[in-house]
Structure 1
Amino acid sequence: MVILGVTALFGGLDTVDTTVTDFKPGEAFSDGEFTITIDRASLASEVRAGSTLVAPAKPGRRYLGIVATVRNDGTIPGFLRNELDLRDQPDKEFRSAFRISDGSPISALGPGLTEQLAFLWELPENAVEPGDSVTVRVWKKQYRELLVTYGKAWLDSLTDYGQTVIPVKALS
C-alpha cells in the first residue's frame, strides 16, 4: 500500500503513450522542423569526397554512412547533429554530417534549404555487415518557448518519433 501511495503522488502507474510512425527508405518524413527522406546506408573502411580524405581508415573500425535528403521547413537554421538517431549500436561515434555534392561538413541547415547529406558514424568493425539492416529514429519536434531569456527553440519529443529500417550495403 505504501508503494502504491507513493506512486500515486508521482502520477500513478500510467504508461507512457509512445507514438511511432514507421516510414520506409525513400519516403519523406516530417519531424516538424525538417522533412527527411532517407535513401540508403553504406559501410566503408575509409571515406573520401573526391580526392579529400574525410574519414581515414582505422584498425578495428568502419564507417556507416546514411544518405538522406533534408529540407528545413522551419524559419530558423536547424542543427543536424542529433537529427538521425542510430539505434542498437552501443559503440557508435557520430562523426558529422557532410554534403554529398562536395564532401564539406555541415552542422546546420538554413530555413527553406534542401541538401542531400551523408550522416557518418564510426563503428566497431564487426558491429554491422553488408546485408544487415540498421534502425534509425527521427524524433518529432515542436518549436517551443524556453526560459524568457533564452527565446524559442526546436525541442525533441520524449515519446513521438519516426522510425525506419535500412539495409546496409558495402560502399564500392
Structure 2
Amino acid sequence: MKGVLKVASILTWFNLIFWGIIILFLLLAAGIIGPVMLVGAVLLSAIPLNCYAALQLHKSIRRPAIKLSHQTPVGIRFIGFVALFFGLMTVMDSLGNLQNPGRSLQLMKESFSGMKGTEFMTLNYIRGISVVGLILGLAVVVNVILNFRLLRWYYLVHQSDAS
C-alpha cells in the first residue's frame, strides 16, 4: 500500500498544482471575457478540492494519530465522482480527437474563422493537444481511483483496530 500511497501523493500534488493554475487563469479570464469562464472555473474546482481532501487522507494514513475529519471522506467520494467525470470527459474527448483529427481540425477552424493567427492549427497540433489532454485526463482518473482505494483501505484498517 506504500507504493499506491506514493503514486497517489505524486498525482495529487501534480493535479492540485496544475489544475489550480488552470482555475486561476479561468478566474482571470472571467474578468475579461465574462461569467462563462467563471462557471468553468467553479466546475473544474472539483479537481483541486478532491486533491486537498486526498492530502488530508494521506496525512492521516502516514500519521495514524491524526484523525480524519468527518467531512474528508465525503469530499473524496462526492467531489471525487465529479473530478472523475471531468477526467473521463477529457480522456474521451482526447481519444475522439486522436481518432479523427481531420474533423476536429475542421471544426476548430470553423469556430475560429473570424480570428487572425489560426495558421498554427494543423493536424500535428490537434494530435499534440489530444495527447496532452489524454495524459492530463488519465492523471485525474488514476488519482481519483487510487484515492478511493486508499480511503477504503483506511476504513478497513480502522475497523480492524476498533474490533
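Just so it is clear, none of the values below were taken in a lab; they were calculated from the coordinates. Remember, it's a predicted structure, so these values are computed and weren't measured experimentally. Cβ atoms are built from the backbone, for glycine too; each structure is taken alone.
When distance in nm of label points 7 Å out along Cα→Cβ at positions 87 and 111 is calculated for each of structures 1, 2, structure 1 gives the greatest result. Looking across 1, 2, the calculation of Cα extents along the principal axes in Å, for residues 39-102 alone that yields 43, 32, 19 traces back to 1. Ranked by distance in nm of label points 7 Å out along Cα→Cβ at positions 23 and 127, structures 1, 2 are topped by 2, which has the highest value. I have -1000 for helix-only ellipticity at 222 nm (-39500 (n - 2.57) for each DSSP H run of 4 or more, over all residues; to 500), calculated from one of the structures 1, 2. Which structure is it? For helix-only ellipticity at 222 nm (-39500 (n - 2.57) for each DSSP H run of 4 or more, over all residues; to 500), the value -1000 is produced by structure 1. Largest in Rg/Rh (Cα atoms, Kirkwood Rh) among the labelled structures 1, 2 is structure 2. Here mean count of other Cβ atoms within 10 Å over residues 55-62 was calculated and came to 17.2; which of the structures 1, 2 was it taken from? Going through each structure in turn, the value belongs to 2.
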